[in-house]
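**Student:** Several structures are given next for inspection.
Read-outs throughout are calculated quantities, based only on the coordinates presented, and are distinct from any laboratory measurement. Note that the structure is a prediction, hence the values are computed from the model and not measured.
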Structure P
Amino acid sequence: MKNLYVAFLSSNYKTGAFIRQFTRYKFSHVALSETPNLEKMYSFARKYRNTPFVAGFVVELPSRYFVSEKKVPVKVCAVPLEDSEYEKVMARIEVFRQTPENYRYNYFSALAYWFKKPFRKKDAFICIEFVLYALGIDEFMTIRELEKRLSENVVFEGTMDEIVDEKAKTERSDDYFEKKSVWYTVKEFSKDIATLTTSPNEK
């Protein structure tokens, strides 16, 4: 038996604050981690700090959540899995890690989820859809509903600064802090929307 960990997070960006205000729910993001102290997390989110509209599959480091002095609420829940099931989940994640360019952030679904309606597109996900897919859960569920389902499996609840070690708070080994131009943002966002528009829907 092995554990994976689902992290429910409240990002410190304006987009996250807007989502929380609209949903009236304290968490606006969810990710998977192999460790309870969230050394690295897998999810769908913005790829660069300065633009929310260039998004996709990301391997998140904790340093993403220490861009200001504001404390970031987090809840971590364990998901116990048989060894064989754990390997299946990690194999699914590895496909995303090896070919992130094959996947898109599902902006359509991000809008539809506010009304509790799925809008599935081939090879396109938002954070909650990715987590459910990786865990092999084939049903519609909001972040709030997943948190409720895992309510008996909480291993930590507090703020990111309480669970992450000091080195991880400043580690910047990915491209997240690379500043992107407005032109780059428009180009990438337009390309993603065009791909989503032409890709088939999934049931």
Structure Q
Amino acid sequence: MVVKENIKIVVAEDETLFRDFLVRIIRQRFGFEIIGEVSTGEEAYELCKKHRPQLAFLDLRLPGISGQELAQRLIEEQPETRILIISAVEDPKRIGSLLSMGVAGFLNKKEEFSIFEQAIEAVANGQIFVKAAAQSNSETPDVLDQKELLATLSEREKQVVTFVASGMTNKEIAANLGLSIKTVESHRSNISKKLKIFDIAGVTLFAVRTGLVSL
């Protein structure tokens, strides 16, 4: 995979050793420009406002402004900055909420070196990347259950799920599929009943874990 050159990155991580590890991967493997290595959400926010980097790698639990709050601000104020959330704590609902919010990816701190490389490469190339224990083992009962649920959806319903997971509104989905808004609403209602998922974050995580959204 070809990675774009001249990418600027802000790294916000309060654990010094882990921050150094991340920066080393970014510099040695990709040669990207690190415009800031900081330990708090406030510092990261100021750097991002000033330099408007293409990428921001944020620890979920930063001191001061949390990684999630900072991600929300950046998505609203400068959506061109793609965000990778990094955390040692996994919560499927939280991951789904982050993806629904618009972050480019989620990565567990406990992953191997090669997975960090994959994450950086994917996000730098405009892709979504999610690697979490919750979705890394395809043989877990929970994932098997979700794949069985996936089989209950029609092809059209799978398309709708994919569009919902990408953040589209009913109006946008209708335009893309050549349907009326009412028909899209009907599809979404049927999807919720079949999956027993009634929020966008849940649908997003379902799409990620069943492969409807490319990682």
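**Student:** Taking helix-only ellipticity at 222 nm (-39500 (n - 2.57) for each DSSP H run of 4 or more, over all residues; to 500) from the coordinates of each of P, Q, which one would give -15500?
**Tutor:** Q
**Student:** Thinking only about Kirkwood radius over Cα pairs in Å, which of P, Q has the largest value?
**Tutor:** Sorting by Kirkwood radius over Cα pairs in Å in descending order puts Q first.
**Student:** Tell me which of P, Q gives 17 when you compute relative contact order in percent (Cα under 8 Å, 6 or more apart).
**Tutor:** Corresponding structure: Q.
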